[in-house]
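Here, each number is a calculation from the coordinates, and none is a lab measurement. Please read these numbers as outputs of a predicted model, since none were measured by experiment. Cβ atoms are built from the backbone, for glycine too; each structure is taken alone.
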Structure P
Amino acid sequence: MLLLFMVLASRVVAAEAPGNWIYEKITVDKDQTELSAATVRSRNSINLLSPYAGVNHGLIMIRKLKGGDPEVLFAVDKGQFYTGDKIRVKIDGGDALWISVDRPGDRRTDLLFIHEPQNFIRQITNAKELKIAAQLSQNGEKIFDFNVGGLDRAKVGL
């Protein structure tokens with residue numbers, strides 16, 4: 001599954017227009033299970049200290065295995081999250097809210113899973129803008145700005 005995320009993320013990085021959802025349907029594993037995903041890259045880029053210097057974007061991925069529950073991932077191109085179990089989100093200029101996150105089981109530091117993914121998806125479905133603030137190791141808090149307008153839930157099997 002982790003390799004799948006990296007494949008999808010590399011396609012998003014190569015996308016011409018940041019802020020637009022990219023939809024994928026991929027067959028995974030020997031059982032030919034279908035995975036649907038929607039990924040959006042942040043409109044802004046951030047600069048981090050070495051060894052993660054250079055252009056760095058945030059990514060939001062909504063993914064769902066056929067017959068399973070959806071997951072929402074928040075990742076950075078480069079860098080390490082240095083956050084506890086919460087990040088701040090702001091949707092369409094509303095109040096900033098703390099939401100819970102989990103780290104992946106393989107101890108990756110560039111990826112977080114958002115708790116209550118169905119609630120998060122519902123909140124951003126009709127939204128236009130999402131801002132996520134998270135602490136990055138040796139770089140302090142950084143804010144990623146996403147254009148989440150136009151999410152087509154049906155293309156992710158929701």
Structure Q
Amino acid sequence: MDNSKLLLPRFFRYIGIVFTLAGIVFTIIRFGYGIKPDFLETRVFVVYAAYLQTSEFRFITNNISEEICGITLLLGLFFLAFSRFRNETEAIWALRTKSFIYSLYTHSAMLLFCLIFIYGWGFLILMTANLFLFLSIYTIWFYILFFRSRYGANE
């Protein structure tokens with residue numbers, strides 16, 4: 001089986017770069033500076049929401065800035081992680097597999113650390129960041145291994 005058929009087309013890598021950078025900038029603006037633009041206040045359909053009151057299967061008014069940050073960042077990281085290279089070889093597929101395993105180790109160790117040493121709101125914030133953590137770690141590991149193999153550095 002040609003493993004590269006499991007991957008997205010190559011142009012998704014460029015879309016992923018743009019989305020990831022935009023997601024990082026949006027996240028810094030939203031959470032770093034606390035900016036919630038008024039024009040993003042809109043009615044959305046929720047399956048479940050619990051603020052001052054609980055809402056199920058109805059429309060509520062919500063500022064969607066957090067959702068835009070999350071969706072942009074998640075799509076960007078996904079496109080970066082799973083788009084093929086121009087010359088997708090078995091060696092690159094082996095690097096993808098190795099990166100996946102290293103990511104599982106790294107991610108599990110980080111989660112274990114958080115479960116043992118971080119409590120309260122800090123833990124909740126880290127679990128929210130966990131939505132993006134695995135794809136981020138995978139992408140970092142993959143490019144570290146890719147550039148090491150490409151430019152002759154030994155592991």
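Comparing Cα Rg over 2.2 N^0.38 Å, for residues 87-142 alone across structures P, Q, the highest figure is found for Q. Among the shown structures P, Q, from which was the value 21.4 of mean count of other Cβ atoms within 10 Å over residues 55-62 calculated? Source structure: P. Here log10 I(q)/I(0) by the Debye sum over Cα atoms at q = 0.09, 0.14, 0.17, 0.18 Å⁻¹ has been calculated and equals -0.26, -0.66, -1.00, -1.13, so which of P, Q was it run on? The correct label is P. Each of P, Q could give FRET efficiency 1/(1 + (r/R0)^6) of positions 23 and 79 (r between Cβ atoms, R0 = 30 Å, to 0.05), but the derived value 1.00 comes from Q. A value of 3, 10, 11, 13, 15, 15, 13, 11, 7, 3, 0 for P(r) over Cα pairs in 5 Å bins from 0, in percent, for residues 39-126 alone, calculated from one of P, Q, originates in structure Q.
Each of P, Q could give relative contact order in percent (Cα under 8 Å, 6 or more apart), but the derived value 27 comes from Q.
If mean count of other Cβ atoms within 10 Å over residues 31-38 is computed to be 16.5, which of P, Q is the source?
Values: P: 16.5; Q: 10.0.
Computed on structure P.
If helix-only ellipticity at 222 nm (-39500 (n - 2.57) for each DSSP H run of 4 or more, over all residues; to 500) comes out at -21000 when worked out from the coordinates, which of P, Q was used? The read-out was computed on structure Q.
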